[in-house]
Structure P
Amino acid sequence: MLNADPIRVLLVDDHEMFLDSLARVLRDEPDIEVVGRAGSCAAAVKLAESLQPGVAIVDYQLPDGDGVTTAGTLRTVSPGTRVLLLTGLSDSRLATSAIEAGCLGFLTKDKAVGELVSAVRLAHAGEAYLSPDVLAALMGRLDRSHRGLGSDLTIREQEVLQLLAAGVGNKDMAGELDLSFHTIRNHVQNVIVKLGAHSKLEAVAIAAREGLVDRPA
């Protein structure tokens, strides 16, 4: 039986066409009401503070920040808002970060519409949602937890870590590795998460401590 009051949803994504499609889908659900749309972290926080939505669906990659950080801020300005992180990246590390930030769900954009609708209803009820493939990846990560810190860094991430330790910035790193700035930013974030750090500086310090890079002179 549907609730008398609809689930008030805030959508956060910087791709207007995707927002339009998502809004149309959710508006077809009789128990869901899209009350706001934002294309940036700052706009999302401002709307959440004024609208106090029941659920916020937040994209991970936003022009002025990331969805994980935004999730924590949203929960500060609107404590009753349940956050679902929506991303094109099926990554167990990112899912872990989202959970630690207080998100009640982690979904990839390639999932069926029905899965997202179900996640919205579960989040509104205070229940967490992880798609089966993400859950399986998380379990696999737990199985590997006995390995040393940094053992799950990819070859590319190891290259990025070495450059970080050498003091190379993201822009110069992109040129040196012939990758886009956006890709470098993702690699740097992955390195930080995998090393259990909160910043580039802390990641380099941890890597030096673990013998993953040469200690700074």
Structure Q
Amino acid sequence: MRITRIEDQKRHAGRKNIYADGKFLAGVEAETVTRLALRTGDTLSAEQLSSLRRTEELLGAKNAALRLLATRPRTEQELRDRLRRKNVPDHLIIRVTEDLKAAGLLDDAMFARLYIRNALTLKPSGGRLLRQKLLQLGVDRKTVEEALEEYGREADLREETMKAARQYLRRHRSEPIAPGNVQLKKRLTAFLQRRGFSWDDITPTVEEVLAKGSVDDHE
């Protein structure tokens, strides 16, 4: 079997069509052609054809993973699960994830740190809730605890609790903010609990905001 033509695909940039003995053989990634040093006039043995197919399968899995990572950062477990849904074989998933980790493109420790920072910016949360979310996303417990320890060193936990309390009170401006509003106190406390803050931070925060009587006093 001799390669008689290699041409760019018109509709898919970065892919090429290979023709052998004047007939269409396969559509492949341009990187496959480069990796195997394929040229017009080359003779393809059965072994080389098998190598072409294996390389194409690997690059297809890798490109699928890169497209997923381009959408947003993901944990290793998330990426593995998504690739399985795309019917990528397990042996290719293992190879791709190992390659991406070696290249620094898949890093659960970095993901955990970024997740915590983003959560603090968009939706102030306590360590308990952050731990639960990260474990659900497939980050191993040791990595989660290390990220939370770093978060605890860097963050003012009372201030994060106060930020969350402000968010709640801004959404409930019609309610009087006063120590005597027992229902508001209960609801605010429950809200901060759901956000995963500790009692050591919740209790003084609730007492402070109710005593001051206005969320604007904390801005």
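Just so it is clear, none of the values below were taken in a lab; they were calculated from the coordinates. As the structure is a computational prediction, the values presented were derived from the model and not from experiment. Cβ atoms are built from the backbone, for glycine too; each structure is taken alone.
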Thinking of P, Q, which structure, once distance in nm of label points 7 Å out along Cα→Cβ at positions 54 and 118 is computed, gives back 1.9?
P
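Which of P, Q yields 0.99 for Cα Rg over 2.2 N^0.38 Å, for residues 62-109 alone, as computed?
Details: P: 1.06; Q: 0.99.
So the calculation was done on Q.
So distance in nm of label points 7 Å out along Cα→Cβ at positions 14 and 174, computed for just one structure, reads 1.1; which one of P, Q is that?
Working: P: 1.1; Q: 5.2.
Only one of P, Q returns 1.1 for distance in nm of label points 7 Å out along Cα→Cβ at positions 14 and 174, namely P.
Compare mean count of other Cβ atoms within 10 Å over residues 94-101 across structures P, Q and report the one with the greatest value. Intermediate results must be reported in sequence, preceding the final value.
Numbers: P: 20.6; Q: 16.0.
Evaluating mean count of other Cβ atoms within 10 Å over residues 94-101 on every structure, the highest lands on P.
Hey, log10 I(q)/I(0) by the Debye sum over Cα atoms at q = 0.08 Å⁻¹ derived from one of P, Q reads -0.32; which structure?
Values: P: -0.32; Q: -0.50.
Source structure for this number: P.
When helix-only ellipticity at 222 nm (-39500 (n - 2.57) for each DSSP H run of 4 or more, over all residues; to 500) is calculated, the result is -15500; to which of the structures P, Q does this value belong?
Details: P: -15500; Q: -20000.
Answer for the origin of the read-out: P.
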Among the shown structures P, Q, from which was the value 13.0 of mean count of other Cβ atoms within 10 Å over residues 46-53 calculated?
Q
From P, Q, which structure was distance in nm of label points 7 Å out along Cα→Cβ at positions 150 and 206 = 3.3 calculated on?
Q
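Quick check on the output: 20.1 is mean count of other Cβ atoms within 10 Å over residues 70-77, derived from one of P, Q. Which one produced it?
Values: P: 20.1; Q: 14.5.
It traces back to P.
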